Structure formats: structure tokens, C-alpha cells
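Read-outs throughout are calculated quantities, based only on the coordinates presented, and are distinct from any laboratory measurement. All values derive from a computational prediction rather than experimental measurement. Cβ atoms are built from the backbone, for glycine too; each structure is taken alone.
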Structure I
Amino acid sequence: MKTKSITPILNVSDIHQTFQWFEKLGWEKRCEWGEPVRFGGVYSGECEIFLCLNAQGSRGKGQGNSTFGSGGEEAADKGVWMSLWVDDVDEVYRHCLAQDIEVTWNPTDMPWNVREMHVRHPDGHVFRISCVLNEEKD
């Protein structure tokens, strides 16, 4: 099998609120389907995420404020975890703070050669936003 792309599907409790959350993050609405709307999609560049109201997967926000490190609880959130790769994690961090998006791990240089931060969707989906620290030269 050769996979050409992958599109995750997030179970959400409020699809309109989720469209707004992704717009604050800098994504755009691609589509919505149903009356009332029960399914939709958002995109950024070549990446797309489908949204499904109360179906297709699980969700659930943990009680902690941090999703990683000392005092963090990686298993508390029952939603999907995804890695988003960007050019500048610190720029995304400043954007998220300005948009009042919940940041659960501040930008940190990690031992696996990435700078990483986490944001959490209101339904407990966690996005690891990362960039490579040092590109290895051939």
C-alpha cells in the first residue's frame, strides 16, 4: 500500500465553535455538511482535518493545565494528539496567546532535535506544534 495523504477526523461537541477555534489558530473552513451541520473540514496549506459532531472517535479534556513535562499528564486528554510542523514555533506561540488559545506546553527545545509547544482544543484534542532545531547537512 502506498498512502498519498491522511486526513484525521476529530469528534467535536460543537462544530461551529470548532470552526471558530481553528480560524483563531489560522486555519480556514473548507466545507460543512448536513442540516443542521454535523460534519465539516478545515485546512491549512496542504493539510486538512475533518470534524464530526458527536461521532467518529473520542474526545475528553483532562483536568491538568499541562500536557507534558513535570506536572503534565500525557494520558489525561482522551482526544486525538497530532503533530503540526511549522517554520517558527515561537511565532505560532505568540499568535496563540494573542488569540486566547489554550497553550499547555510552552515552546521548549526538546532532546529529539525539535522545538515544540502544545495547544489544546476545548474537546481535549492536543496539537504538538513543532519545528526542527538543526537541519543536518549532507
Structure II
Amino acid sequence: MKKGNLFNSKINEVISKMGHTDLIVIADAGLPIPDGVERIDISLTKDVPTFIETLKVFLENFEAEGIILAEEIKSKNENVLSQIEELLQGIEVEYVSHEKFKKITKDAKGIIRTGECTPYANIILKSGVIF
């Protein structure tokens, strides 16, 4: 059996195939997922699992060098934003409009859909390298 704390086989598969600067998304329950992008739906019910729970486990298994957030998170979901900032201290952050954010998701290797039901709880993570 695989060691570590990330058991989801689809998430592990996408991470293992990623290279430097590739993109992956962790999304709330409402973010539209473009056709052709791998959908990894881990939602069970409202807020299970939460965006932050998912992000915490994901980051223990992924090297991020940058993130993209929707500009709207600053005023519409300050709680989630503050938790993101705490988890990703020192990582480059780019803010874009939510409309542009949705367009960028078309280039992601996968989108992990959580049960999160708060607005703009979405993040695009840019893959770094471990050397």
C-alpha cells in the first residue's frame, strides 16, 4: 500500500504526471469545469470536504511555485483568503478576475472539486520543482 496521507488515486495520478509550471485547480462545488479537463470530484455533501481541508492535504504532496486566485475572493471570502495566505506564505500570488480565472482553468491538468459552498473558494496552483 502507498505510504503518505493522500489516498485519492486520481489526484495522485495527476500530480505524478505534472511537470514544472503545469497547472492544477482545487475548486468549490460551483466552479464550472471545462470539457476536456480531468474532473476529480471528491465532493460528498455541502462543505464535505472543505476547500481548506483539501488544500492542506494537497500541499503536503505537491510543490507549488505560484498560485492564481480570483480578485473577488478579497471582498467576498476573506476567511478562506486568510487561510490560503497562511498556508502558502512566500508563494507568488497572481489575482485575476473570476471570468479570467475560469478561462485559465481550461489549461489545467485537472480540477479537484470539493464540497465547499462559499464563494470564490478556488485556487490554481502552478507546479514547482523539488530540486
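General observations
- Of the structures I, II, the one that 49 was derived from, the read-out being relative contact order in percent (Cα under 8 Å, 6 or more apart): II
- Among candidates I, II, the computation of Cα extents along the principal axes in Å that gave 42, 35, 30 used structure II.
- Among I, II, structure where mean count of other Cβ atoms within 10 Å over residues 64-71 as derived comes to 14.0: I
- Origin of the value -4500, where helix-only ellipticity at 222 nm (-39500 (n - 2.57) for each DSSP H run of 4 or more, over all residues; to 500) was derived from one of I, II: I
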